[in-house]
Structure 1
Amino acid sequence: MRPPAQHGDLFDATIRSGDTAVIIDGVYHQTPALRHKEILAAMGREVRMIGAASIGALRAAELAPFGMLGIGTIYTAYARGEIHEDDEVAVGQAPDGAWDALTWPVVNLRHLLELGRDAGVIDRERAAMLLVGLRAVYYPQRTTAAVRAVCRTLGEDGLVRWLAEQRAQDGHFGDLKRTDALAALHAARQHWAPRDRPSPSMWESTYFRRWSNTFARTRVDGLDLSTEGRLVYQQVFDPAFAETWTAYLEHRSRRPVSGPGVPLAERLARVTGHDVPADRVFHPEIDLRDAATVALLLAGETEQDRRAVARYAAALERAYRTRPGFSTAAVRDDLTRRLLLRLWQCPEPDFDAEASRRGLVCGARAIQASKCLVPGLLEEQSEMTERTEAAHGGR
C-alpha cells in the first residue's frame, strides 16, 4: 500500500515485470499528476495496470485501448462518456500530509442522489437541481457541512435527515469510490492478461526520458541518491570529467543502434574533418536507466563525492523548506555563472567550451543544470567565511 500516486512514482525500481499495480487515488493540485506515458512505460515493462475509483478510473478510461484494466462504476462512466471532468473525483485533503478525504467528490454525491431517488426521498427533477448546486461549490470546500448547507438552502431538509440516518448506520454509506477501490483490489488478486501492449515508441519521448532521468535513484554507501544529481556533481566538480565525457562519446559512437558502430574519430571525420572537437558536435541524450551509461559517466566518482551529493541535496531541501516560493529556476543566472567560473578556473570567453567539454552542451545549459548545487555552494561559502573570521578573531 502506497500514498496517492503522483508524477514519478512508477519509476520506482521496486516495481518490476510481472507485478500488478493498482492505481486508485492520485494527487494533482499540490504536485504534478501521474502522467499517461509513465503508465504506458510500466505496461511496456510487463507491469499489469489496474485503475479504479479516482484518478485510476480516469487514467484507465484513457488508456484502456493500450491494455490498462478499468474496474467499477466510475471507470465505466468515464469510459462511456457519461462523465468527463477531472473534478468528478476530486477531493480536498489536509495540508499536513494526511491522505484522508475532507470533502465529497461529485461521483459520490451523484450516487447518493440516486440512492435517495430509489428510497423515495427526492425526485429526479429536484435531484438534478441539487446536483447543480453542489457542483457549484469548489471541490476543496465541498465538506459535509457545505453539502448540508446547500441541501437546506434548496429546501431539501428531508434529504439531510435521511443521509444523517444512513451514515449513522454505515459510515461508508454512498461512498462509491470506496466500493470501486475494493473491487479493483479483488481484481488484482485474479489472473488476467492485458489485451494489448503499447509499442515503446508511444512513450519514449524527450519528455519521458527527462522524467526517467529525474526520478532515477540509487542506494550507495547507505545513501539514497539521485543518479542525475550524482552526474551533475561530477560534471561540475571533477576536473577530469572531460576525459570521462570523451570516453562516453566513444562508447555511444561504437554502440550499434541504427546500423554498425563506428569509432568516434571516424564519425567525427565524416562530419567535420576534425576541425571541431567531438563534444561540440555530438550531444547524445543520456539514459540514466542504462547501467553501462551510469557506470561510464560515474567512473571517477568517490565515496567522498557521494557524501557531497547528499550534502548538496540536503541544502537544496532546506532551501525549499525555509524559503517560501523558492525554486531552482529562481536562482540567479549570473550568480551560478560566477560560481562555475570560479570552480572551473577558466576565463570568461572559454565558459561555453568548458561546459561542452564536460557534457553540458553550452554555458547556458550548464547554468540551468548547476542551479540545484547553488544552495549547498553558498552554505559552504558561508561556513568557510565564518571559520576564517573565527580563526582571525582567535589570534
Structure 2
Amino acid sequence: MPQHVRPPVLGSRPSEAAPQTPQPFPRRIVFLSRRDLGNPAAGGSELLIDQLADGLTRLGHQVTLLCGGPAAYRNYRVVSAGGDLGHYLRAPRALARQVGDCDLLVEVCNGMPYLAPLWHRGPTLCLVNHVHTDLWGMRYPGPAAKLGRKLEHWALSGADGGRKNLMVAVSSSTATALRDIGVDRERIRVVHNGVDDPAPQTPRSEEPLFLAVGRLVEYKRIDLLLRLWERVRPVTGGRLVIVGDGPERARLEAMAGPGVEFAGRVSEAEKHRLLCAAWLLLHPSAVEGWGLVVTEAAARSTPSLGFDIPGLRDSIEDGVTGVLAHGESSFAAAWCTLALSRERREALGRAAGQRAQRFRWSSTVAAFRAVAAEACRPGGSP
C-alpha cells in the first residue's frame, strides 16, 4: 500500500475509510543534467535544477536527478551515470538500469544535447537556460564549434522526430533564441528563475565595494572587468571582490591589479553578506540565459551593471533596477557614475528589491509543475 494512503480502521465500514490523497502527476520525474549542485563546476543551471527537484519532492513527486560526475545525497534521489562527458553516452542505459520507469523525463540542454526524444519512448520535456550559438566559437576551435552548434540547433529544433515535445525557457530572451533556430512558438513555455526570501539585511559597506559572482570561465569575461577596473579605480577607489572559482582563476589572478580580491567559493551566508555590502553587482558576461545572481543581488536591494545581452535584458530593467551598457567604454562610464552617485545607486537598489519580490522559488516550482503536467497530458503537446 502506498505510504501516503492511510489504511482504513479495522472493522469499519468502507464508507468510513479515510479518503485517498490524490497522486501528484506526473508522479515520477527524472531530470537528466550534466552536473549535481555539489559538483565544483556547478553554477546557476544546477541551482535551478536543485530548487525544482527539491520543490517538486516537497509537493509529493518522486524526483531523481541523473547526472554526470559526483552525486550527493539530497531530499531527492541523485544517480551518477559516469564521468562529466562519458555520461552522455551512458545516460540511456543508466536510466533503464539504475532509475527505472518514469512519467516524465526532463532533459536539461546546456549546449551538448542528450537527444532524449530519440531513445526515450515516454513524455520528455526540454529545459533550456540559453542557446549556445555564439558560445561554441568562444570555447572551441572552428570545426568543433561548427559541429557543436549544428548538433545543438538540430537537437533543439528537430531531434524529436515530429513528436513536438514542450520546451521550458528560463527567459523571454531564451524563448526568442529558440524561435530563431526554428522551434515553434507554440512549443515554448517561459519559467523564470527565483530566489529565496533573503535573510535580514546586513550593513552596506562604507567604502566603495564592487562585487562579481560567477564561475571563472572565459565567457563570464572577468578579464574584461579587471581591465576596466584599472580605468575605474583611480576615479572611485575601493575594492573589487570576485567570488567564484574555475579554470580561469590562475590567469585572472596574474593579471589583477591593486584593490582586487579573489574570494573563491564562499558559503551562502558569506555570499549574502557580500551582496548586501556591495555598492554594485558587476556582471560582464557575454552569454546568459537569465543571470540568477542579478536577482539574488536585487533581493538585497543591490543594483547590477551588465552588458546589453540576451538574458540580462530580462533580469536587469535598464535604468530602473540597474544599467545595461552597450560597450566597454559605456560600462566603465556607468560604473564610475553609479559609484559617485549614492542617491542614484539607492534608487536603483530600491526598485531592484521591489522587482525581486516577484521572483520566488515557490512560484518557479509551481510554474514548472504546470508545464510538466501539460507535457504529460495526451494531446498536451502542440
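The numbers here are math on the coordinates, done by the rules we state, and not lab data. A quick note: this is a predicted structure, and the numbers were derived from the prediction, not measured. Cβ atoms are built from the backbone, for glycine too; each structure is taken alone.
Quick check on the output: 2.1 is distance in nm of label points 7 Å out along Cα→Cβ at positions 25 and 49, derived from one of 1, 2. Which one produced it?
Derived from the structure labelled 1.
Quick one: helix-only ellipticity at 222 nm (-39500 (n - 2.57) for each DSSP H run of 4 or more, over all residues; to 500) came out at -11000 when computed from one of 1, 2, so which one is it?
2
Using mean count of other Cβ atoms within 10 Å over residues 121-128, single out the structure from 1, 2 with the greatest value.
Largest calculated value belongs to 2.
For structures 1, 2, which has the highest computed value of volume of the Cα convex hull per residue in Å³?
Of structures 1, 2, the maximum of volume of the Cα convex hull per residue in Å³ occurs in 1.
When distance in nm of label points 7 Å out along Cα→Cβ at positions 241 and 337 is computed for each of 1, 2, which one produces 1.9?
Working: 1: 1.9; 2: 2.7.
It must be structure 1, since only it matches.
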